[in-house]
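Student: These are the structures, in structure tokens.
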Structure I
Amino acid sequence: MALRLRSRLPEILDQTGKTQAALADYLNVTESYISQVINGKRQLSVMKLKLAARFLNCSMDDLIELIED
């Protein structure tokens, strides 16, 4: 059984009414970087994940989902 992380950023951004661009600005990364995180091609560092949770007013656990393959 393999485990992987799935970003829940799209759902959380939608719930909060915030944009990928606003999150990218807050994290000091590009929108492309956020898009790659959402598409599973990159992962946020623990520091960026913590900052994203602060920006989106949620927990770090809310931002990621553990999936069993």
Structure II
Amino acid sequence: MLTITTIVEGDGEVSAVPLLLRRLALWLTPETQINVTTPIRVRRDRFIRRDDDFQKYVQLVRSAERSHRETD
């Protein structure tokens, strides 16, 4: 099973991105099961313009995926 963790900007994306990813995966590779975790929501200026914050959120995604793999 493939686990996908995303970083999004807005409230609507928190619910829309996982649904979109699941639909795309089903359409492109129906034989592959995916698990889309709840997106991490970050303000744009905190993510794109600040390298230290960017690195922090990338580490957060890695940590979330690692922790999810350990519970499976």
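Read-outs: derived from the displayed coordinates by stated rules, not from any lab. Please read these numbers as outputs of a predicted model, since none were measured by experiment. Cβ atoms are built from the backbone, for glycine too; each structure is taken alone.
Student: Could you tell me which structure in I, II was used to calculate helix-only ellipticity at 222 nm (-39500 (n - 2.57) for each DSSP H run of 4 or more, over all residues; to 500) as -14500?
Tutor: Checking each candidate, the match is I.
Student: Between structures I, II, where is distance in nm of label points 7 Å out along Cα→Cβ at positions 8 and 24 highest? Can you show the working numbers first?
Tutor: Values: I: 2.4; II: 1.3.
Going through I, II one by one, distance in nm of label points 7 Å out along Cα→Cβ at positions 8 and 24 peaks for structure I.
Student: Which structure, out of I, II, was relative contact order in percent (Cα under 8 Å, 6 or more apart) derived from, given a value of 52?
Tutor: Attributed to the structure labelled I.
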